[in-house]
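Where a number appears in this text, it was derived from the coordinates with a stated rule and is not lab data. Just so you know, these numbers come straight off a predicted model, no measurement behind them. Cβ atoms are built from the backbone, for glycine too; each structure is taken alone.
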Structure 1
Amino acid sequence: MLIGCPKEIKPQEFRVGMTPAAAQEAVDASHQVLIEAGAGMGAGFEDEAYRAAGAEIVDSAQEVFARAEMVVKVKEPQAVERRMLREGQVLFTYLHLAPDPEQTRELIDSGCTAIAYETVTDRTGGLPLLAPMSEVAGRLAPQMGAWSLQKANGGRGVLMGGVPGVPPARVIVIGGGVVGTHAARIAAGMGADVIVFDRSLPRLRYLDDVFGERFKTGYSSGAALAEAITQADMVIGAVLIPGAAAPKLVTRAQLATMKPGAVLVDVAIDQGGCFETSRPTTHHEPIYEVDGIVHYCVANMPGAVARTSTQALGNATLPFLMALANKGWRLACSEDEHLLAGLNVHAGRLTYEAVGTALGLPVTNAREALRL
């Protein structure tokens, strides 16, 4: 198979879809690999490293899209990239379609086969290609929130760990999954007073058993959250419904009940955000204020630590990438129901139920789509 990897063009996105190690693996398996010149520079991978792995360096994304049978990326294709997709071409990347009707429509119109990292599953019900970036984003969230809390950035001027005689910051984490757990660990490690809210009692028991006194847990009811945010210096939104739009858990009206200068960090912004007042921001302009509350809503948080993120993502995606290349997407998906769960669009059809529900679009069963 001819595999292509273009340079990411989303603002301040420095990750790359394939590492030199992944290119080497593909070449060793008798596949061809095209890498756009400079694609790996943001993550610290020189073109020469890809050449040494056996990849061909090409001058433009246009050439990658025109020649490749499968395009491997990190972020969802931007408008100019979507126009280069073609019928029968495989796209393997993060998509996050539920809050993005324009992208969804254009992918359907392109006729391509789009497999989303974030909906591929595993035998335990996890999301193995989302987990590495969730880990990174979770660990970054308190760090970015702490920066946003600084008075010069519009925050309350509260130090996460406090000092002797002065209490630490109060941090609320909504969601006890991968993002929330890593966010709570780091926030607690910075010395903050942390509470993790979740609706799953088994998950809360797990967190209590594993982390003990490092942070507290709470059941996520509307009333409990409404009360907790009034005392919070920072609220980290870490709620995920696979493939679907994130629920809105803090309303604009509730901002008035919060401390002036408190910070909301919305890690769910790729799925539409879990705060009513959230809108995507960039690393260049990461924060904005609504009703005296600072919002940090960068849609590609892991891009800030591009080398770590690229390596972590590459470790997770490589087995699936090789299955798609070795077997072809149709056989690979027919043999692996977990990879089939990643199929979001094929041959002009939407194939992921949660996206159809979110956008009010008809959906073709993914198993049926294999026959199209």
Structure 2
Amino acid sequence: MLPKWFNDWNRDNPTNIFGPAILVGALGGAVFVAILLVTWGQPYATTSMQTGPRGTGMSVPEFNVALATPDPTIDAYYTDSPVIPEGGEPLAKDIYQNVQVLGDLTEDNFNRLMLAMTQWVAPDQGCTYCHGDVALEEYGKDDLYTKVVARRMIQMTQNINENWDGHVNAVAEVGVNCYTCHRGENVPSDIWFNITPVNEAAGGWAAVQNRATSLSQFTSLPSNALEVYLTDPDSMVNVHDLESRVAGVPGLTEDVATIQKTEMTYSLMNYFSNSLGVNCVFCHNSRAFYDPSEFTPQWSIAQMGRQMVIEMNVDYLIPLQDTYPPERLGPVYADAPKVACKTCHKGYQRPLQGMNVIADWPELATTGAPVYE
């Protein structure tokens, strides 16, 4: 109990204590937020990557927090420095049986690469994934499909690094190796199979759309864009004419594109965007989408990448269809697994965020003799 004089005084002299309390609380909260921003950084700060001339709106803003977030698969990457040959060392083809590729490597570098491949592709199974649980003397046999496929994938990797430098090394020398796609998994994520038609209740064009599938990026757009644009070297990515009336018959007259072809192109563009984690202005000028003279440099890199993927599918992956066991084939047409942009990029502008994965592996950089430095 308070003294009577205090209660009387308090009653006769009322004071609004809420106003000052709110003010003090607000000031204290502002100071606290300021301290957090100074110590942790502004969570909504952005950085813009310029993709074209300044003043044209050709830039791609991204949150700094997102840019600072590392690809979680980078930490699991295995690498090892090459053993510089001194000359005169015995070669793998003279030591081991049935070495059809990499035979000109020294024994140390050959075994070094074999160990790395197990870490990149089959870290749990190790050597047995390709060679089986047999004695070392029997490693030369081609009894397992995994070994046959691995040999062809080595050749594909060498071809990419040697002949598609304009795509994989367009920004900086980074190259590709097995880990670029596999990331420690036997079968890379984001491979794809043929699935159309997807609408069995319809025929013709309607049979390939209006069903949400992973290949259509879960839209109603056509689900056969990858089948057409990433396996056919002669396929042209285009849209309908901008003019309202154009002489010619779509589908019959050359250079007259159909609305259906346009929708297929949009489906592919959606796939590109999601694969790289970018939007349209990464490659296009938003005020001149159809003007090739105003495309960004990334557009030509993407075009080259599409041609590279077509070659990978047509020359290396599709021909392996008869080599795979049934469980490795597509669920609808029993076709061979194929690759596309997301198989390597995994949602990032550059695979593994631009990490150089070829520096320690000159054996995979060329179909010829590796250059050691």
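Using distance in nm of label points 7 Å out along Cα→Cβ at positions 207 and 279, single out the structure from 1, 2 with the greatest value.
Details: 1: 3.0; 2: 3.8.
Largest calculated value belongs to 2.
Mean count of other Cβ atoms within 10 Å over residues 159-166 computed as 12.1: which structure among 1, 2?
Values: 1: 12.1; 2: 17.2.
Derived from 1, not from the others.
FRET efficiency 1/(1 + (r/R0)^6) of positions 39 and 143 (r between Cβ atoms, R0 = 35 Å, to 0.05) was computed and gave 0.05; which structure, 1, 2, did it come from? Walk me through the intermediate numbers first.
Numbers: 1: 0.85; 2: 0.05.
Value 0.05 for FRET efficiency 1/(1 + (r/R0)^6) of positions 39 and 143 (r between Cβ atoms, R0 = 35 Å, to 0.05) corresponds to 2 out of 1, 2.
If mean projected area of the Cα convex hull in nm² computes to 35.0, which of 1, 2 did it come from? Don't skip to the answer; put the middle values down first.
Details: 1: 18.4; 2: 35.0.
It must be structure 2, since only it matches.
Output the label of whichever structure in 1, 2 has the greatest value of mean count of other Cβ atoms within 10 Å over residues 151-158.
On the way: 1: 16.0; 2: 19.0.
Largest calculated value belongs to 2.
Out of 1, 2, which has the highest value for FRET efficiency 1/(1 + (r/R0)^6) of positions 199 and 287 (r between Cβ atoms, R0 = 35 Å, to 0.05)? Working shown, then result.
Working: 1: 0.75; 2: 0.45.
Across 1, 2, FRET efficiency 1/(1 + (r/R0)^6) of positions 199 and 287 (r between Cβ atoms, R0 = 35 Å, to 0.05) peaks for 1.
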